[in-house]
1. With mean count of other Cβ atoms within 10 Å over residues 37-44 computed per structure, which member of I, II shows the largest figure?
2. On mean count of other Cβ atoms within 10 Å over residues 29-36, which of the structures labelled I, II is highest?
3. For the read-out helix-only ellipticity at 222 nm (-39500 (n - 2.57) for each DSSP H run of 4 or more, over all residues; to 500), a value of -23000 was computed from one structure; give its label from I, II.
4. One of I, II was used to compute relative contact order in percent (Cα under 8 Å, 6 or more apart), and the answer was 16. Which one was it?
5. Mean projected area of the Cα convex hull in nm² was computed and gave 14.1; which structure, I, II, did it come from?
Structure I
Amino acid sequence: MNRFALAFRLPIIVWQGLFFLGPLIFMIAMSFFLVKNYRMEEAFELKNWARMLTRGYVWDSYWYTLGLAASVTVVATLVAFPAAFALAFRVSEAARRWAIFLLIIPFFTSYLV
């Protein structure tokens, strides 16, 4: 990669790093704080992590979430690849335009809400 291309990519990398890694690091740092009387106190404590990692219901929710995510990924992949193949190679141009339009419409719901 030449320096010219890196110069164009660097601002977006810094921007995303600032707004993704910044809050993530802040949240991880706050997980070591101590809570007393509903207030956060700066103290390097591992009690929060020990409590979270030793509770059975927390692990149950982790495994349930992981299983649900894996099953949704498999189902979405099994549906999406044949649909994409049909859309790319089997339908007419007019039907392809309508299908792409119908696939893009749900992404506009954030503008309505």
Structure II
Amino acid sequence: MSKDMLKWTEYNTWNESDYTLVWSIKTHAFTEAVHCAGKNRFLNDHGQTLIESRGEIRIDPKRIQGVPPLLKNKVASVVEDFLSKKVEPNLLQMSEGVRQYLDQQTIKYKLA
């Protein structure tokens, strides 16, 4: 299985009213078999921002097309392992990006 088969597109919807981000990942391969989605909440924690991230990855081997039945469970395992290893660093990058943004906003606010 090539790494090109394990690429995905991420979709995000920001809700300003409750400071949440609903996200989903659509894989470019095995799209019908993969569900990966979640929600991030940005909470005020004594003047700090706490990011709560919840999500799930589900792979349905029965819905994997173009793979012999004997290999479907193995393919599902590989895809799940790959996605789970990639989602965590993405969440960490997102939290670092939020931290940098908030730091910049704090500096702008102090200068104004």
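Bear in mind these aren't lab numbers, they're just calculated from the coordinates by the rules spelled out. Keep in mind that this is a model prediction, so the values were computed, not measured. Cβ atoms are built from the backbone, for glycine too; each structure is taken alone.
1. Details: I: 8.4; II: 14.6.
Result for mean count of other Cβ atoms within 10 Å over residues 37-44 over I, II: largest is II.
2. Numbers: I: 12.1; II: 17.9.
Result for mean count of other Cβ atoms within 10 Å over residues 29-36 over I, II: largest is II.
3. Details: I: -23000; II: -14500.
Structure I accounts for this read-out.
4. On the way: I: 10; II: 16.
Among I, II, the structure yielding 16 for relative contact order in percent (Cα under 8 Å, 6 or more apart) is II.
5. Details: I: 14.1; II: 8.4.
Source structure for this number: I.
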